[in-house]
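Participant: Several structures are given next for inspection.
Only the coordinates and a few stated rules stand behind these numbers; no lab work does. Keep in mind that what you see is a predicted model, and the values were worked out from it rather than measured. Cβ atoms are built from the backbone, for glycine too; each structure is taken alone.
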Structure I
Amino acid sequence: MVTPRTRALCAASIALLCSAACAGCHAPLPAPTPPSRPPSPTGSPPAVEVVPGSTAIDPGPLLDEDAGIARALGAGPVQPLASSAVSEGDRIGGFVSFEPGACILAFARATARIDDLDLLAYDDAGTPLAVDQATDPKPALVLCPPHPKRVYVSARVAAGHGFAAVGVQALPVRDAPRVAKLFGARLAPPDQAFAQPWPGLDAIIARRRSALGGTWEDLRKVAVSVTPRSPVYLSAPLPANRCLDVLVVPNEETANLEVVLTDDVGRELARAANIGRERTALLCSPVDGEVTVSVRPHDGHGLVAVVIARSSVGDQASLSVRPDATRLGPLDSLEKVRERASVALSRAGFAAKADVGTGSVEPGVNTSVSFDLPSGCSRLDVMSGAPVVGMRCALWSAKNDLVATSEGGEHVTLHGCSTTATRVSLELSSSGRAGPFVVESRAEKSPAPELLRHPLAASRLLGRANAGGTIVAVQDLYDVQRLDLDETRRAQFDVPAAVNTCLHVVAATSAGASGLRLTAVEESNGAALATAHGHTSALLRFCARHRALRVRVFATVEHGRAEGVAARYSTPLASP
């Protein structure tokens, strides 16, 4: 029971505590006492000494253990390439050179707080040779012949911070597979000979070439070991006015391949469509360049067959498959493109041009320009410039008949032939970004009657003859003749080839037939001299080196029935 006396004592206690608290609020705080330390002998503050050699991180603790494992498998002494304190996004690396007939093991190691470390190898041009981008702190690469004289190896911190080091060790070729397997390393270059036949591969290649048309030479045909861990890279040169076709066929252990084509600065040019198991990509360019192909499966570990082929000069005009990209290298301005065309056409004997259309071309949008096409044949040069990467053009008559069609980079050429003057409409669209364009018209001299009677076939024939950077005028053609083309019957005609000359035979179909094939045989012994294959046009070339030739040319189509035209022109033997 609480008594009055108890209440009084509690009140007095509370008052006393409040008074003490208030007094504490106004009283000054005592000054802090500095920590005691022994005085220096001279009375000045103590100095800090820098340990000799401590400006660089010692790579030994990071590299020695794994280097010892590699040495036990046949590798040479480890050579530290780079070491440093790093954080997320930092890179360390350097150049390393090694013998042409040897392999090299490159690996990066880091302290515990770095959770993800990537390793990349490049040649002098910056082309990726191999990459290990797995999510772990122990990347490794093994590079074997053929390889560049020197390689730049770089480690990149993807997550974490701490110390990292990169080491390299020379490695005999015979020991490379064991070392790569133990280190979980990517072997590069990945080319392997086909130890046993790849079932069905030749049939797949044959179907692809038949679907493309044109003439192809294999640059690389290799079996490649792939894994989702990182892409495998292969490179190939692409000279001007040619196309590069990439075919990737997986085995049963791999699926969902990602195939990307990039240029020599790493810019993506084309990506293979994800349709079915096989992957294909087609790239054409009017200028020289280097193409890198990266292959990476999203599912499974195994082998893929990679076939890289290059077309003959100018074959883009006769292909039945549209390229995924039509340009390598930097773009020129419209002014430079026009100036270059003007110089080349003036040298070829063309008369003054007439500007028949200007405007802006846009991706995915058909821009239309109408103008009068005179009787005879006219060369139409449609030119654009940066940032337009490529254009697709179609020329239509006033009766809505197709007169000509073509596509390419910043300079596309069409040919319009007609027995009378007519109004035509040119429709064009771009790939890339929007940009200005101009259409120049130049009259052709002395067109043959068959070209005027078959305008679509004539435009296809002239387009194929002028593909590949060459300029062939109508007056350069002779023996222009009509062809009756049927998939059940072949047409034939004879052509003489004078000694020390090369003969070019070009043919094209009108609407209604496709899959044109030309075959040239020597009349005297029936020996095959050349063949050519295209969608609606084809060009074959053969040379008479020591004696004049009498040649018979056969023309066939795979599908349909139509009339066509054929012609020939010659060049000196020394010409390419």
Structure II
Amino acid sequence: MSGSRPSIDVKQAATRPPLPSAGGWTYWLLLGTFLLAALVRVGLAPRSSLWSDEIFSLAISTGHSLEHPPTSANPALGDFVEQEHPVNANELRRYMNHDDPPAGVARVVRAVFLSDTSPPFYYLLLYAWTRLLGTSDVILRLFSILCSLACLPLLAAVARRIGGQSAVVPACLLFALSPLGVYFSTEGRMYSLLWLCVLGTAWVSLLLQQERSGWLLHASWVGTSALGFLTHYFFLWPWLAMVAFLLLSPGNFPRRRLLACILVCGLAILPWYLFVPDSFSRWRITQGWLHLRSADFERGRATVNHFLHFFSGGFSVFWPGQRSTPLALACFAAAGVAMAWRLRWRMFTGGRLLLWMWLIAACLAPTVMDLLQGTYSAHHSRYSLAALPAAYLLAAIGLACLGRWLGPALLLFIALSWIRPLQKMYQKDDRNWQPFRRAAEFASAQANSSDLILVHSIPSGVLGLARYANPDGPPFASWVQQLGTRRAPESVHSLAAGRSRVFLVKIHDVGAPAPEEDWLRANAVVFQEVDLDPGRLVGFQPKDSPTFDWLPNSEAAMTPNAP
């Protein structure tokens, strides 16, 4: 087209000079973007209490298994057990701290094997991190934040190779301010590390394809691939996209070398993956939770949302009742139209083909797995997070196609439209609908030392409540229905004996019934009931005595051989 900007060319982009020489403004914009990303994330880290998955991260990384069958529990190795009597909150907090002396690496791997359905690499890094800096909420989340910030240089490098210099700043700014990216990069889980591994593998793949390389780059590809497989099993989908891309367009990376690298990668991860079938076959407290269908689940809408949630700024993926941002979607749509108009069929060639394959594979993976297994993982946005860098790299190429002025203008509109969702995050004091801090503070304020706080939840929920409770407050008792170690009314009497009141806190029970609540409602007096949104606190007191003692009419129920 006469008078139009030259089209983007992969080989041209690969031979352009280093970023600083492209203009001082680019360097300062990237530095400002990095600082802005850090500021937004670090400021958000202490705002909300940890949720159950983050509690789980702390427990596993300190060598404490939580999800094992009760028959497999070994207290000497730090495994969670339900005590026969109430305990102080500090007794439960020990599961989230390093022992004295600390557990070794082998015990962390054992905890992963017994409790989690993810590989151990994230937990091993977190083990070293928390040994060095502690196990506070902020320290836990800072590790994820640092991993997400480390993604920015790799993102810039991939953007420059595929989209040219004009795509670098948009890609980094979108990654820095994305509500979805900010939310999950401030979570004490492995998603930021997954992005780092995926971006590292993508960057090395491009280097191998576009340049003549030696053994160091081959080893780097094997290393980033192996670490990705040991971070999250859903790394498989973007990795398969990258392998398919290199097979279709090998460039300077002969297919025989790619196959050799795949073989070495397989050998590197084999020591863990040999035991994966055994690990997956073991019973866990929350096993089968992906088979629980949400009332508002619709598979087609969920699948589409895995593509759109990177662009919409919609807050419904975090808290209900928040809609997508039409302005952001319109701006991204304009960038997509511009890319299609300027590049035509070339939008699916070169490195851009890699991005499309990466995005599609990672976004469709949850739905494909659901159809094969009868699950509902597509309802959860985190299962397509591996596609996030690809989404913003493609969007950056589209924005670059809009020209020197319109592209930055739309980028500014997108950033402004995302301010409201980011502001909402800062206003929330809980995460993923689990108000552990608020519930613990409320329960501690209502109860005294003569009372009992009975927590109906899974182990990480029990620990989450104990984490924020007053250590000098009333004792705690757990009721993990899935373990099957508690019975009503026997366990209720044993735990509540001599207590003036019982405060039952139901939170994150994963759909388990609560026989202790049914029995207490039938045999005690409800004097308080509070909706914790979500969760519930119910206060019980004895009917005819000052404390919960052995009641004559329940002695028959307590006798094992009673007729």
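Participant: Where does the value 10 come from, among I, II, when relative contact order in percent (Cα under 8 Å, 6 or more apart) is the thing being computed?
Facilitator: Structure I accounts for this read-out.
Participant: Among the shown structures I, II, from which was the value 3.2 of distance in nm of label points 7 Å out along Cα→Cβ at positions 277 and 309 calculated?
Facilitator: Computing distance in nm of label points 7 Å out along Cα→Cβ at positions 277 and 309 on every structure in I, II gives 3.2 only for II.
Participant: From I, II, which structure was distance in nm of label points 7 Å out along Cα→Cβ at positions 325 and 493 = 4.0 calculated on?
Facilitator: Answer by label: I.
Participant: Ranked on mean count of other Cβ atoms within 10 Å over residues 285-292, which label among I, II comes first with the largest value?
Facilitator: Top value of mean count of other Cβ atoms within 10 Å over residues 285-292 goes to structure I.
Participant: Same structure again: With distance in nm of label points 7 Å out along Cα→Cβ at positions 221 and 389 computed per structure, which member of I, II shows the largest figure?
Facilitator: Largest one: structure I.
Participant: Let me ask you something else. Assuming -17500 is helix-only ellipticity at 222 nm (-39500 (n - 2.57) for each DSSP H run of 4 or more, over all residues; to 500) as calculated from a single structure, say which of I, II it is.
Facilitator: II
Participant: One of I, II was used to compute distance in nm of label points 7 Å out along Cα→Cβ at positions 181 and 421, and the answer was 8.0. Which one was it?
Facilitator: Of the structures listed, the value fits I.
Participant: Could you figure out which one of I, II the value 0.40 for FRET efficiency 1/(1 + (r/R0)^6) of positions 85 and 101 (r between Cβ atoms, R0 = 35 Å, to 0.05) was computed from?
Facilitator: Answer for the origin of the read-out: I.
Participant: While we're on this one: To which of I, II does the computed value -0.46, -0.59, -0.72, -0.87 (log10 I(q)/I(0) by the Debye sum over Cα atoms at q = 0.07, 0.08, 0.09, 0.10 Å⁻¹) belong?
Facilitator: II
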